[in-house]
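Just so you know, all these numbers are worked out from the coordinates, no wet-lab data involved. Not measured: the values here are computed from a predicted model. Cβ atoms are built from the backbone, for glycine too; each structure is taken alone.
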Structure 1
Amino acid sequence: MNELTLTAIDFGSKKISISLGRENNDDIEILGSYFKSSDGINKGIIIDEEKCCQSLMRLVEEVEHKTLKKLRNVYVGISSRNIRLSEVTSSVNLREGKVRGVDVKRAIEKGKRNVILGDGEEIVDTIVNFFNIDGNIFNENIIGWRANILSVNFSILIGSTEELEKYKRVINNCGLVLEGFVPNILSGRKVFLNEKNSLGMKALIDIGAGTSDIAIFNNGVLKYISSVPLGGENITKDLSICGNFTLSEAENIKKIYSSTYESLLQEEEVNVGSAVVPTKLFYEVTKARIEEIVEYINLELKKTSFFEGICSIIIYGDGISCYENVFTVIKEQMDKKIKVINSRCLGMEDFSNISSLSIIKEVYDRLKLLYDCPIKEEIEEDEFNVDKNNLGIMGKFRSFLDEIF
């Protein structure tokens, strides 16, 4: 049978994730999500292409073995580090008196040609924000609608050619075909900003291992994107230095005790393997670094012209969201409405696959919006092992959002 199938890869400083999805009853069904430890990436930038390629190849082989499907065309999620934003509106006459997919694409290509790129820059991604048909604004699929003039407002994300070429070479050397880049924080809106809570000025912050990516949306339209080179790995390194632990020991201490790091003060020390951990040191080092990460993020937000208008900030990612009473620490520095979402809120073990999952949804919604009909790929259903645990995950996300906002 013919089906639209999508594959997304998220390159993180600590983990690489792959998610697969297919169209099912006019929505996207997640077929599976997988991750492995990454190597060759630091703070959102590839520093060793060979090691990065080896990490990805190991994961690709595992996914192909588990799904019995040969991976080929992929969308790649990257950090928002060194990415800038340009908002464009482009208009075209409708030659047949109605909107066709080709007309939308013409408007986008026309707008892209007018964007000024600096030396060593290229377009990373293009996101349609809304359509204007004969003076009326729409943000839904308008293919087939009667009109004379179509205007498209869209955001263009621009990045370093040198950095993007590294990803392209890694993808190519693994025998894959790059379909496009999607900044991870942008795709996060598909999980954390639904129709009910996208109104107003909202900030999304993904605090990961090496970086904290930031995006500001106004009524669902991307207005600002940035990154702070701090994340959960900084806590690991601080513990390692201050407590004289190996990095592996420090990481294990975090994993085991992050959710109770304040409560542990009732004891003098705890044991993690052969390491003896003074609880006061663990608490003071951890809290100090969390405060610093939040402070830097808050300063980055305050630099923007949108800060005063931000009505709520949503923070997620494995960097700090799992720590006990982290909301209180954040709230002390951010005088805004705050929502901290940890993996347990979504019924997930951790956030390792959250970006690749959200990229699947992001890309699928774009295809539905821009094309007269989906681009199909042949796949034999009885040859595909579906991970049953992931089938309803997008539905879980939507239900969760309805409950908290």
Structure 2
Amino acid sequence: MQPIDTAIVGAGPYGLSVAAHLRVAGIPHEVYGEPLDSWQHFMPQGMVLKSEPFASNLWDPARRFTYEKFLAEKGLPYRPVNDPIPVERFLEYAHWFRRHAVNEVNRTKVRRVSRLDGGFSLEFDDGTVNTARRVVVATGHMGFRRIPEQLQGLPDGLCMHSTALHDLRPYIGRDVTVIGAGASALESAALLREAGATTRVVARRKQITWNAVPRTDLTLLQKLRSPDAGIGPGWRAWAVSELPFLYRRVFRPAKRHSFFLTSWGPAGAFWLRERVEDKIDLLLEHHIVSAQAVDEQVRLELTGPSGPTEILTDHIVAATGYDVGLDRIECLDPALRAQLTREGPHASLNSHFETSVKGLFIVGLPAAPVFGPVQRFMFGAKHAAPAVTRGLRRRPGQQPLPTVATKPKAHVLQPDSA
């Protein structure tokens, strides 16, 4: 089998957007991974996207396959704001984008990326191996899931990260405690309650922050004072959404890391508020002291403004975010990770999202400490996909790689296939 020119590891919004750009640029490439895997299998049924419709696109260079054009093809109306998108509809759109904008996707998972002279070795989960001159890591957020230390010793059936909450039926009639104060925590609690569970939210914050309802009646002057942006309204959000390369250039790594940890904190989507307030018990300013499995339940010890509190609950859902770092990108061989220049716990990236090991690119959430909060959201693919394409054009594969006899055997999704 001939070596791959460019391997894209991951077939989510970032991987597919990069593939769409490489297709137009004429750069040979292969995409590996189950398309939209985390969206398909690790989002709760009934979930609604937090992002506004205008910021919920996958990205091709000519903007031929936007969410708006998808709706037009289906004969459905489009509103850029204040029209929450159910995850099922987003998945339908994302697969429509894949069928139209991407050459093909190989569902085989890349288990390990290692360095070779002149390129990289790819080991797949079926045991086969191939080589690639360049690699784009677009593996999403799943490898960074964070569960508080106090909960880590609990059995999987009693405690899970919110990304494992897909099918809500097993929780009907059960008592579920959700940990966290962000959109994931609040929506998980609302969906569980509406499915028939008894739910409560435990959070360290003093109060829940709610996003404002987008206004559609703003005057031109009001829009100039507070423009809509990909990750929220206002000039600060606009700058972070639209100027990630300036962000990288202006701020030193320590400042970027601090901003990454503290900016765009937990907040509930505006459309969740009426489904949560006065319907779900909110235990705010409460901290977890300990958690212990007791007779197929969890005894949760908390401390709060009124002192110690004990809860006996059937399940705990940890909607506690993500712990991002280079060492948690599991597909990268430890020896390869050790060769990468770092900014604290994160990979140092140039303006093309390329690491210090030439030919290795990283996009999406692990690039957020360098390019800012926009890389936490799919809107960031707007910048990452063309930047990676420019970087690949500047650095064509030159040194020959060994031909490998084995190749992935998994099903390949062709353009216009389901």
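Kindly point out which one of 1, 2 the value -7500 was derived from, the read-out being helix-only ellipticity at 222 nm (-39500 (n - 2.57) for each DSSP H run of 4 or more, over all residues; to 500). This figure was derived from 2.
Given a computed value of 18.1 for Kirkwood radius over Cα pairs in Å, for residues 55-222 alone, which structure among 1, 2 does it belong to? It was calculated from structure 1. Source structure of the calculated read-out (distance in nm of label points 7 Å out along Cα→Cβ at positions 39 and 319, 2.6) within 1, 2: 1.
Tell me which structure, out of 1, 2, gives 37, 22, 11 once semi-axes √(5λ) of the Cα gyration tensor in Å, for residues 15-150 alone is calculated. The value was obtained from structure 1. Taking FRET efficiency 1/(1 + (r/R0)^6) of positions 47 and 95 (r between Cβ atoms, R0 = 25 Å, to 0.05) as the criterion, which structure among 1, 2 has the greatest value? Once FRET efficiency 1/(1 + (r/R0)^6) of positions 47 and 95 (r between Cβ atoms, R0 = 25 Å, to 0.05) is worked out for each structure, 2 has the highest.
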